[in-house]
Structure P
Amino acid sequence: MSNVTVNISFQDSLLRGIDRMARRESRSRSELLREAARSYIQRKERWAGIFALGRKIARAKGLKPADVSSEIRAHRKSKARRG
């Protein structure tokens, strides 16, 4: 796996925050930004999977968007009664 250097523009205040956090964690700016990018990608992929599963379940049950809203309300209502 090779590394590629990229140039990115940041507002001064954001760059100061990045540098402050990197110093606090005793690592380089690059390490911090790599981790931030990995974390962002993982979170987006996880949410995409969750929404894909929701669409699959809705399709299997023949639910329309309005039905999904009703199901969410009913679930929240039953959860409130239990808790």
Structure Q
Amino acid sequence: MTEELIIKLIIDSLAMILKITLPILIVGLIVGLIVGIFQATTQIQEMTLSFIPKIIAIFLVIFIMGQWMLTILVEFVRELLNLIPTLG
């Protein structure tokens, strides 16, 4: 196993992680920003008001994009498994 292969695997792993998590993080950020603006304008400082909408939005994103995320993960694992015979 060469250093170039290890570096390529690390870079591919990080790219796959970013691809899978970015939609979830972006939706969480946008919903949190909207709720924060709403709380600032109405001066309501309830903790559950900021937590519940983000959780619901994140679950919706996972529900809607879950198949796409799983496809990316399965393709990556297939590539890793195909590399095993070349290492010996």
Structure R
Amino acid sequence: MRLDKFLKVSRIIKRRTLAKEVADAGRITVNDKTAKSSTVINIDDKITIKYGNKILTFKVIKLMDSTKKDDAKQMYEILEEKHMKES
């Protein structure tokens, strides 16, 4: 599954176009490598997203083509969430 689709279906990022913009700006890493929106995601991948004043790191648990809102959280496990201080 593509990175941008995973982020939308899991509801980590609400819109696929926004997920694509964030990825193509170099603010997402998959297994510590900078990822593009077309990067293929697999189970057990570790993804880090830097957006706004937040850094979110999570592990992919399950891949689904579509989900209901309640099922989306089953697709990933949050490993770390940091809030950066604004300067």
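Just so it is clear, none of the values below were taken in a lab; they were calculated from the coordinates. Model, not experiment: these values are computed from the prediction. Cβ atoms are built from the backbone, for glycine too; each structure is taken alone.
Each of structures P, Q, R was scored by distance in nm of label points 7 Å out along Cα→Cβ at positions 20 and 60; the highest score is held by P. Supply the structure label, taken from P, Q, R, corresponding to Rg and Dmax of the Cα atoms in Å with the calculated value 21.2, 55. The structure behind it is P. Can you spot which of P, Q, R the value -5500 was calculated from, given it is helix-only ellipticity at 222 nm (-39500 (n - 2.57) for each DSSP H run of 4 or more, over all residues; to 500)? For helix-only ellipticity at 222 nm (-39500 (n - 2.57) for each DSSP H run of 4 or more, over all residues; to 500), the value -5500 is produced by structure R.
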